[in-house]
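> Each in structure tokens, the structures are laid out below.
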Structure I
Amino acid sequence: MQRPQFKIDAQSNEPVWIQARQDLWRRIERHDFEPDTPLNFTGRLARDHGWSLETARAAVEAYRRFCFLAVISPTPVTPSEVVDEVWHQHLIYSRDYWTIWCGEVLQAPLHHDPTPGGPEAQTIYRRQYAETLALHERAFGPPSPEFWPATHLRFASARYHMTDRTRWLILPKPIAWIRRHFGK
């Protein structure tokens, strides 16, 4: 069980980086998401989402930060859609997730509870997400809008949809494709 002084919220005046939290962050940073295998965690994440390896690495970094916030926050935190995708993949690496990540790195269980749906849950998750953004800013500075969109954008509509690419032709939106390949 975590010591009470280990927890912190976005409004607290206590310094974020006390020794126990620094130790936690060091363990999180050292976790290897790219072991020397033909298709490691980050490579699979890039492949499955059509991301570059650089984007997948940045998404993993956002996930690391989210998990840190989940452990230090006294209240539930809500991930961005990108971070949630990384979390979903980590859950299927069940031995690494439960034994190493939660058991040794976080030293706390981190359960993923799906939304029950409905307007009440939407209100709760919107509030939690806004609080997560505020805590992220306090601990790490402003979150990247690429991985942590503003609350109203995060909850506007689902951006991800699983599609069987052997049955469907998927074309990128021209503006997004142009920006990705030729800069902003």
Structure II
Amino acid sequence: MKKYVWPSVKLTIVFIILCAVLYPLFIAGVAKLAPGGGKGETISVNGKIVGYANIGQEFTDDKYFQGRTSAVDYNAAGSGGSNKGPSNPDYLKLVQERIDSFLVHNPSVKKEEIPAELVTASGSGLDPDLSPLGAKVQVKRIAAVRKLEESKIINLIDKQTEKPLMGMFGPPKVNVLKLNIELDKLK
């Protein structure tokens, strides 16, 4: 019996040190090298922090681009999606409400032109990005409210579009907060 217990105890101690001490320290060290030093990349305007680059925010004013909806009301402490399936009647009703609201604010857009990302929440409920199409479908509304040329806004979207990592990993995307900050700079 002693022959089996002592090696098990030693192996347990080794794995506790490895998994509960060394691995977390390694991850914390790597995080210090990331933008924001592991605390998240903040975005500032005139010296004031207005948000985080990797956490979505709600924009309700028609003069701004609206991002993905959130299943957790943009609360980063409670990240999570909905557990309702695509055939759930409550979920379908919620999506229809989002479609109706989008169409009220964007009357020039047809229902079938709305990208799904604008009426469905992301898996985390905190996605800060849109596809370029998700941003461009909102251009007419923003141009009308701000009295700007649509081409200026489209150029802004193109400038703010982040290409896929190494040209092949992931889709092109636009950070909604950064886009809205740059939109405020347009005259």
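What follows is calculated from the coordinates using simple rules that are stated; it is not laboratory data. Because the structure is a prediction, the values reported are computed rather than measured. Cβ atoms are built from the backbone, for glycine too; each structure is taken alone.
> Computing FRET efficiency 1/(1 + (r/R0)^6) of positions 74 and 98 (r between Cβ atoms, R0 = 25 Å, to 0.05) for each of I, II, which one ends up highest?
Once FRET efficiency 1/(1 + (r/R0)^6) of positions 74 and 98 (r between Cβ atoms, R0 = 25 Å, to 0.05) is worked out for each structure, II has the highest.
> Let me ask you something else. Can you spot which of I, II the value 3.0 was calculated from, given it is distance in nm of label points 7 Å out along Cα→Cβ at positions 42 and 66?
Working: I: 1.7; II: 3.0.
Only one of I, II returns 3.0 for distance in nm of label points 7 Å out along Cα→Cβ at positions 42 and 66, namely II.
> Let me ask something else. Upon calculation of distance in nm of label points 7 Å out along Cα→Cβ at positions 10 and 82 from the atomic coordinates, which of the structures I, II produces 5.6?
Label of the source structure: II.
> If helix-only ellipticity at 222 nm (-39500 (n - 2.57) for each DSSP H run of 4 or more, over all residues; to 500) comes out at -15000 when worked out from the coordinates, which of I, II was used?
Source structure for this number: I.
> From I, II, which structure was distance in nm of label points 7 Å out along Cα→Cβ at positions 130 and 170 = 1.8 calculated on?
II
> Right, another one. If FRET efficiency 1/(1 + (r/R0)^6) of positions 26 and 90 (r between Cβ atoms, R0 = 30 Å, to 0.05) computes to 0.10, which of I, II did it come from?
Structure II accounts for this read-out.
> Continuing with this model, one more query. Taking mean count of other Cβ atoms within 10 Å over residues 114-121 for each of I, II, which is largest?
Largest value of mean count of other Cβ atoms within 10 Å over residues 114-121: II.
> One of I, II was used to compute mean projected area of the Cα convex hull in nm², and the answer was 12.6. Which one was it?
I
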